[in-house]
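Every number here is computed from the coordinates shown, using simple stated rules; none is lab data. Because the structure is a prediction, the values reported are computed rather than measured. Cβ atoms are built from the backbone, for glycine too; each structure is taken alone.
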Structure I
Amino acid sequence: MGKPKKLDKELKETSTIAVKRAYDHIKDMAIDFSIRPGEQINEIEVANNLEMSRVPVREALNRLVVGGFVSFDHGKGFFCRKFSESEMKELYGVRFDLEMGAVRQACQDGNDDDISSILSDWEKIANTYLNMSQEELILLDESFHIRIATLCGNMERVAFLQNIYERIRFVRKIHIEKDLRRDALVREHLSLAGAILKRDEALSTELLECHLGPNSQELRENIRTGMLRIYAADMT
């Protein structure tokens, strides 16, 4: 006799929730490198910590491989993503291309009310950001860029950008630690949103190009700082 349909549905829903919990937990550790780059992920330990079976953990890990947060080595298992200058440069480059396309399209087709809403929100943030934590500000910064990409409804572009921002968040948090960079970030957002609202594509793309992050030397220094923090326990 088969399982009642109601029970079967409840089991599927429970499984879905468990996979999401495991996915979010492991992804957060990979984003912040709580699991060191290239370190093997202990499925049993994760399952025990989350008080679930290995099945949803394994499903979550497979999904994270697709997103670039985890790698899989046949015969060995799952490993935390690598952390290298070359990968960061590639991700920054793809972000630049995607955001340039998004800003150009927003200038042409974005809805005035939606653009005005972004500008208005950042005018409020400009009065409060000094009291925000680094984590709060970096998430608001990511939201700003995702909202611009969303203006024209290209959700494939949005999905790619969300993935990239999560994968470079560790380095970008280091980048905005200095007060001068935090100040510049807010000013640049206001200028960019204002230029998009005016439909000034030339100015918008120029502002975005100046805004989109550190140069090669700064990126290299931020990565070095990140590596020192990841392995700080080994140096004491």
Structure II
Amino acid sequence: MDKKRAAAERAVEFVEDGMIVGLGTGSTANLAIQAIGRRVGEGLKITGVATSRASEELARSLGIMIVDVNDVPGVDLTIDGADEVDLSLNLIKGMGGALLREKVVAYASQEEVIAVDDSKLVDILGTKSPLPVEVARFGHLKTKAAMESLGCVANIKGGAQPFETDNGNFVYECHFEKIEDPELLEAELHLIPGVVESGLFIDLATKVVVGTEHGTEIRRRA
């Protein structure tokens, strides 16, 4: 079994009957959704909250009941992937373009379980992956210039045919040499008019399931 699939399936072991479960977006999240779908077929009863249209469609095709996040008091547990995980379990997420919805659901969750293979582990965020930032379409070139003033090179996702999020916004991939102070950077980004949300997920992951050559290991936030 490959490391990504092993991590996703181990993360799904935390799902219990009767839970409201957040369903992430991306290749690893898809593996987790498929694993949950198999358990639903075996009798598991859960309610899903999807973080993208794509995840919702996949979940429904597998017989998972989906509700809007506004229609539940909270989310018991969310399973998602990540693009980078640092030593404090802070994350870069959202290269698939669902970062706003992913963060809304993560913030509403009692537990945020992240499944990754060990290639996603870093000492300092920003060293392997660019930081995705969702921005409003209006004035997005001004927003790009303001983000670049923070020390990055910002490229619009999709290039000449920009990728559009489920919310109708654009995503910029911001390439930093490294992000030594993610809390400060997140605050600075949110001061820029036009920035909707950043892919910095700080103090949100409660567990990270890591797939390695020797199986899986679980890291817990202190």
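Assuming 1.17 is Cα Rg over 2.2 N^0.38 Å as calculated from a single structure, say which of I, II it is. Matching structure: I.
When mean count of other Cβ atoms within 10 Å over residues 48-55 is computed for each of I, II, the one that comes out at 13.4 is I.
Of the structures I, II, report the one carrying the highest value of distance in nm of label points 7 Å out along Cα→Cβ at positions 64 and 160.
Working: I: 2.5; II: 3.7.
Comparing I, II, the top value of distance in nm of label points 7 Å out along Cα→Cβ at positions 64 and 160 belongs to II.
Which structure, out of I, II, was helix-only ellipticity at 222 nm (-39500 (n - 2.57) for each DSSP H run of 4 or more, over all residues; to 500) calculated from, if the result is -8000? Here the read-out was taken from II. In this comparison of I, II, the computed figure 17.6 for mean count of other Cβ atoms within 10 Å over residues 24-31 is attributed to I. With P(r) over Cα pairs in 5 Å bins from 0, in percent, for residues 80-135 alone coming out at 4, 14, 12, 13, 16, 19, 14, 7, 1, pick the structure among I, II it was computed from. Derived from the structure labelled I. Hey, semi-axes √(5λ) of the Cα gyration tensor in Å, for residues 72-111 alone derived from one of I, II reads 35, 13, 6; which structure? Traced to structure I. One of I, II was used to compute FRET efficiency 1/(1 + (r/R0)^6) of positions 16 and 104 (r between Cβ atoms, R0 = 35 Å, to 0.05), and the answer was 0.95. Which one was it? Structure II accounts for this read-out.
Out of I, II, which structure matches 5.5 when distance in nm of label points 7 Å out along Cα→Cβ at positions 40 and 120 is calculated?
I
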